[in-house]
Structure I
Amino acid sequence: MAAEQRPKPDGFAIETNDVWRVYTVGDQDVQALRGVSLQIAPGTFHAVKGRSGSGKTTLLNCVGGLDRPTSGVVSVLGHSLSEMNDEQLTRWRRERVGFIFQSFGLLPTLSAYENVELMLRIAGAPRQSRRERTMYCLELVGLKQWAHHRPYEMSGGQQQRVGIARALANQPELLLADEPTGELDSTTAREILGIFRRVVDEEHTTLMMVSHDMLVDEYADAVLELRDGQIVARH
């Protein structure tokens, strides 16, 4: 079951205004983000790059509502995240955002099908639509024939594909990916990036991906360069 055609949202999918995130470590303040302002159009693929410690993951976490900025405004899909309490944020993430991580995070005792379908069960989707959407997502990432295999029977690239299918199960408007190709060889990384490009084009999803991978430049609509908690370039 393909994603329903969504009306094009007004404004930006992601907008941040002068976002700072300061952590206190011992008796010192660490400025992870320093006045980050950005605007990302809906239905686009944006990569965020920079050295370790540049603030990439902190920015992703603030956009996903997993972390709250010290100051500044984060607006995502028409919502100001600072105006939402923890319960509202949890529901918003579950219904509108998909997360993909470097570590895959699959449940080892469940098959690929069950890992993906679980998200739809949690959402209370009817049985028939669960099956249709699960198989569509697995087909989208090229794993229809592997639906009943468990993670230990799959390669790292195949496990990451299951992770992508799981993140897509509830038809999120926003996908957030943190170093999803970090543990993959270059050939497999290209396959995963190609899937991301297809997801953005066919599912009309906005994708924000943190990466060190040079290959991402070939697939993303735009690349944001972070250095010391600030955006220093966009290309």
Structure II
Amino acid sequence: MDEGDIPEMNEPVDISIIIPCLNEEQNIPQLVHKLDTLIRHHNLKVEVLVVDDCSDDYTFREAFILQKDFPFLRALHKGLPRGIGSAIRYGIDHAQGRMGVVIMGDLVDPLGAIVEFQNKIIKEGYHLSLLSRYLAPEDHKNIPLSYKFYQWWYRFLCRFLIGIQVKDITYAFRAFNLDWVRSLNLESSGFEISPEITIKTHLRGGRICEIKGRQGRRMQGESKFLFSKEGFGYARVLLKGIFMRRRF
């Protein structure tokens, strides 16, 4: 399915849920059913964009087949090169809603927060709303100690060098005003797209808020995140933020 075959939504939508996926064929059906339950319960005007990042399995096929039963779903195939940041940017480019929400395809994100995200972005006018695992002690108990260590230092450096006060800069599960995020000229191809969005929104005077939440555990498949692999990208985004701060 190429870009010319992507269907347009028949009715305006408020929320574009962007799901970057790499080898998530086991999880996509369950995730779509969970989103369907949430959408029906809260009567949300939503489109769900499953962005396949050149998976080796049948992720795209699963999403493509599910479109027949779930009219809010759109299966998109991004093409090479791979990269979660590139997949998110591809989803942003094709989104038709007022607000974007990034969720992972591994069922770890607390989907109920989407309703609160909608209140923050559409009703209260925030540019960026982050789900924070560090607003309450019980919400970060299941995060590996090594990740907490890296996240603490990255948060400290962003606060000390750039002035960002939020507690969870890097978690990908977040919502944003789509027009605003498109204006940021995002560049990241990897996981560093999350701090890039946060840092650029802060430096350009955007309104940022955090809501309390807890990340779940992956039940099937393997996590794609390795700090040893992504650390360079995180450092690059931080350094660019420091230079941007000097300009503003």
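I, II: which one has FRET efficiency 1/(1 + (r/R0)^6) of positions 145 and 177 (r between Cβ atoms, R0 = 35 Å, to 0.05), as calculated, at 0.50? Clearly, the read-out refers to II.
For which of the structures I, II does the calculation of P(r) over Cα pairs in 10 Å bins from 0, in percent, for residues 41-88 alone return 22, 50, 26, 1?
It traces back to I.
Computing Cα Rg over 2.2 N^0.38 Å, for residues 137-200 alone gives 1.05 for which of I, II? Traced to structure I.
To which of I, II does the computed value 1.8 (distance in nm of label points 7 Å out along Cα→Cβ at positions 49 and 73) belong? It was calculated from structure II.
Can you spot which of I, II the value 30 was calculated from, given it is relative contact order in percent (Cα under 8 Å, 6 or more apart)?
I
Can you spot which of I, II the value 3.6 was calculated from, given it is distance in nm of label points 7 Å out along Cα→Cβ at positions 121 and 193? The structure behind it is I. Ranked by FRET efficiency 1/(1 + (r/R0)^6) of positions 57 and 169 (r between Cβ atoms, R0 = 30 Å, to 0.05), structures I, II are led by I, which has the greatest value. Comparing distance in nm of label points 7 Å out along Cα→Cβ at positions 17 and 105 across structures I, II, the highest figure is found for I.
The numbers here are math on the coordinates, done by the rules we state, and not lab data. Predicted model, so just to flag it, every value in this text is computed and none were measured. Cβ atoms are built from the backbone, for glycine too; each structure is taken alone.
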